[in-house]
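Values in this text are rule-based calculations from the coordinates and carry no lab data. Remember, predicted model here, so these are calculated numbers, not experimental data. Cβ atoms are built from the backbone, for glycine too; each structure is taken alone.
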Structure P
Amino acid sequence: MGLFYTASPKELLQIRNKIFLDFGIPSLKKNGFQKSPFSTSYFGGFQFGYSYELCRLADRAELEVITVYIVRGDRWIQISLNIFKIEPKADSLSQLKGLEGIKFALPPCSSSDMRFNCDMFRDHNIKSYYTKSGLEKRASDLGKIIETDLSNIDRFVKRWHEIYQPLTTTWEGVPVK
C-alpha cells in the first residue's frame, strides 16, 4: 500500500459525473434549462465519458445551449455556452423535439461557443489530494462550486452577450443569410 491515495481514472470519472448529476443538472433546471430536444444530442454516457446538452429559450427567439463534457483521464467538468437566434421563433423547446441539431455544434455555429473559464468562475476540476478523505473533500468542494456557478448561469449568459452576437439559424442550426 502506497503512502498516498490515487483514484483510478474510472473512479474520478464517476465522481465528476455524480457531482454534475447531483448539483449541475438541478441548478440548471431551476434556471429553466431542460434536456436538449434534438435527436442528435447526448445526455449521458458515451465511449470516453459523459456528455450532457441542456437548452432553454430566452425571449422566445434565443436558444441557449449548455454543453457539458466529463471525459475519462481528465479532472475537469467542461461546461460551455452558445446562444442562437432561431427563426422562425419557437414557442417552446417541444417544437424542436426530434429535429437534428448537429449543425449547432459545427462551424460556423460553433465559433461563438464559450467555455466557462476562470475570469468569471472558479475552476471546475478536482484539485490535488493526497488521501481518500482529501479526495472526498475536493469532490465536495467541486459540488458546491458547480452548484453555485450554475445557479448563477445568467451572469455567464450576460458575459457571453458582451463578447458575441447570436447567430441567426433555422431550428436545425442552419445559418440564415
Structure Q
Amino acid sequence: MLNIVLFNPEIPQNTGNIMRTCVALNAKLHLIKPLGFIIDDAKLKRSAVDYYEHINYQVYENWDEFIKVNVGEFYYFTRYSNQVYSKIKYQFNKNTYLIFGSESKGIDPKIIINTQKRNYRIPMSDKIRTLNLSNAVAIVAYDYVAQNDFDGLLSEEPFVYADQDFLERLKEVIK
C-alpha cells in the first residue's frame, strides 16, 4: 500500500490538495504533529473538495509514535540529497511510505542525517530551493503508481462522471 507522510505540515490548502491526491491514488495519508492548522479547518476541507469523506488518514502526536506503529519501506524527500527520486525501484509487496517535511523547515534534520541512503531529491533549476509541497507529493506519488503500472487505478473516465456517449457528444460540440 502507498502511504504519504507529512511531517509537521503547516499550510491547510497544501494538505487538502494532498488529501485529494491520496484519494485519487488509493493512498493513506499520515499527518505528524504539530500541524499548522486544525484538522477540521474549513480551508483544508475546501482544498479536498467533495472527496473529504473518502480520505484515509491518521494523525500522530510525534515522529516516534509514527515509526512505532508503521512498518515498511521508508523514503525521505528533501532538498538535502544528491539522489534523484526517479532512480527509486519500489517494492510493491511491502508498505511504502513517502515522507515529506513541512513547507518551511522540511523533515527534521535529526531524521535526515540518520536516513541518508533513503533520502531523495526532485531535480530543479538553481532559481528556487524547493517546490510547493502538494506538487512535490504529486510528482513522487505518481512516479510510484506509474512504476506499478497504475495498478488499481482507472485509465478511463468512470461513467459516474461521464456517461457512455460523452466522447461522441463532445465531438459534436467542437464541430
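Match the computed value 1.3 of distance in nm of label points 7 Å out along Cα→Cβ at positions 40 and 96 to one of the structures P, Q, and report its label. Intermediate values should be presented prior to the final figure.
Working: P: 1.3; Q: 3.5.
Derived from P, not from the others.
With distance in nm of label points 7 Å out along Cα→Cβ at positions 8 and 144 computed per structure, which member of P, Q shows the largest figure?
Comparing P, Q by distance in nm of label points 7 Å out along Cα→Cβ at positions 8 and 144, the maximum is at P.
From which structure (P, Q) was distance in nm of label points 7 Å out along Cα→Cβ at positions 56 and 128 calculated, if the value obtained is 3.8?
Details: P: 3.8; Q: 3.0.
Considering all the candidates, the number was obtained from P.
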